[in-house]
1. Which of 1, 2, 3 yields 38 for relative contact order in percent (Cα under 8 Å, 6 or more apart), as computed?
2. Taking volume of the Cα convex hull per residue in Å³ for each of 1, 2, 3, which is largest?
3. To which of 1, 2, 3 does the computed value 3.5 (distance in nm of label points 7 Å out along Cα→Cβ at positions 126 and 150) belong?
Structure 1
Amino acid sequence: MSPYIASEVLEIVEEDILRIMGEENKRISLDFLKSKIRVSDICFHKAVEGLGEKGLIFSKPDLLELTEDGQKKAKDIIEKHLVIENYFKKTRDEKEAHEAAHVIEHYISREAIKNIKRLSTFKKEDIPLVEVESGREVMISDIIFPEFGLFERIVSLGIFPGGKVKIMYKIPDGFVVNVNHKKIALSKDIAKNIEVLK
């Protein structure tokens, strides 16, 4: 019996495969691709199989190539990645900006990408989320965390630059916020590292 792999995980791995293939822009070997994506062999092969079934890649023994539809999808993923990475380069070094973009690209909506493009064009005044009064909806401009694992967890909740968050009410030592119609409790320690437009 094959192990269960969450569809969200497979989708992330599929996007990573398409992005890498789009960046390489040539036929690439399974071994090369596998060395770039750190997941189990089973998950990797399921993702490759899924992309084949969707008509986004085709394979010859040990070699993969993007179809025309796969090239379009890969181009979209790469463009999204670059918008996010360039935005983060304003506040982080190149390596951190690349890693942050790699995390966010799997969760961000088209609307948030448009917002990031807008955020890049004007001088913004940021305040920490802890300073926002209850009932107000604001746009997130940055997330400042020294620990990358915590950054990933916050992003997976739907909290990232270009996205919106509404303070519902305050609780002891934190807040309840609404993000994409989901209520999430955030501690003050986390909220003070989330910057929003004033």
Structure 2
Amino acid sequence: MPEGVLGDRGKALEEQFFARQDEELKRQLRERRRADDARESLAAALDVDPSAVPDELIALDLSPESVAAFAMVPLVVVAWADGQIDEKERSAILAAAEQAHVEAGSPSHKLLADWLQRQPPSTLIDAWNSYAAAISESVGDEAREEIRRDVIHRARAVAEATGGILGFGSKVSTREEQALLEIEGAFQRGPS
């Protein structure tokens, strides 16, 4: 084969290689831009700094309209701790959602209703734990303690909505207590 043909083929292969590389880089940039836009939208909806929005939350692909339900995750986790949600727990969660202005019929309410029907995946809980840890790192001790107290109070109210026998004994099961401890642990600051 003449040397010019090999040179032309080599050049064509080289151009094809770089064209694929360019496309891959463009795809990565588009994905990063989408993730950055999602982070900004979620930060605005959560009223936090964008740096407090963990990657796990971005990966859940929650819309800003449904992010209000995200505040209900600890309550849902406690309710599902025993493997099922009873009507009193469901009512306690829906009452808490109403107090948090999660309006019936809104995307957040629909998402919450879905979590009350089917146990959410562990990725949701992981994302919430990352979010709580990021918040803990980004606020002062007093604010962190106030947020922790509020979350635990609301989650404990769900745990206490049922349980006990004829009003006696502990209203919080061992599994619910463990879930509460794990939720509380998400607010612990790491080593500075």
Structure 3
Amino acid sequence: MLLAALTGNIASGKSEVARIFAELGATVIDADELAREVVEPGKPAYEAIVGHFGPDVLQRDGTIDRAHLRSIVFADAGERDVLNSIVHPEVRRRRDELVEGARARGDEVVIAVIPLLFEAAMQTEFDRVILVDAPEELRLDRLQRRSGLSAEEGRRMMDAQSDPRIKRPGAHIVIDNDSTIQELRTKVEDAWRELTRNEL
């Protein structure tokens, strides 16, 4: 089984690239989806978040108010570190379970979507690293349109991640998402052929 990591800074287009890889036949495990799963009520990460940040981070239905929590942690690096120390181990544990399940099924290509792959120094844990990148201003525009954030809020979120230029040399495959969706699909198909050349 080929185990690849798909990473990229916020609003680079990781989700769309992951969707295309899934259409092409990859088993995709998305850290953002796992992060939502592990903070559901009753889960250990949920209890730890409420214990640290207090009931103000809850919505009326008792679930985590992710937008409010995000506004807290992107304004305070110390609080962001606390949140990461709660959520990341649970996400890793769940990802490991899903990878082993895929291995047991005989899946041939598994792609783990991990936004903070380089920040967490996890790149050596994978057979291949795929980086999705896009120009900063384009990412900011996407982020504002997608989330309704101000430019200041968007830049604060972007600044919380390492500069993608220092990540490029550490990737086996770089997909530049700076054009149309059709162009992006062609690039992902090329990457898929490269990934599966020796695997399938």
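Each reported figure results from applying straightforward, stated rules to the coordinates on display, with no laboratory input. Source: prediction; values computed, not measured. Cβ atoms are built from the backbone, for glycine too; each structure is taken alone.
1. Attributed to the structure labelled 3.
2. By volume of the Cα convex hull per residue in Å³, the leading structure of 1, 2, 3 is 2.
3. 3
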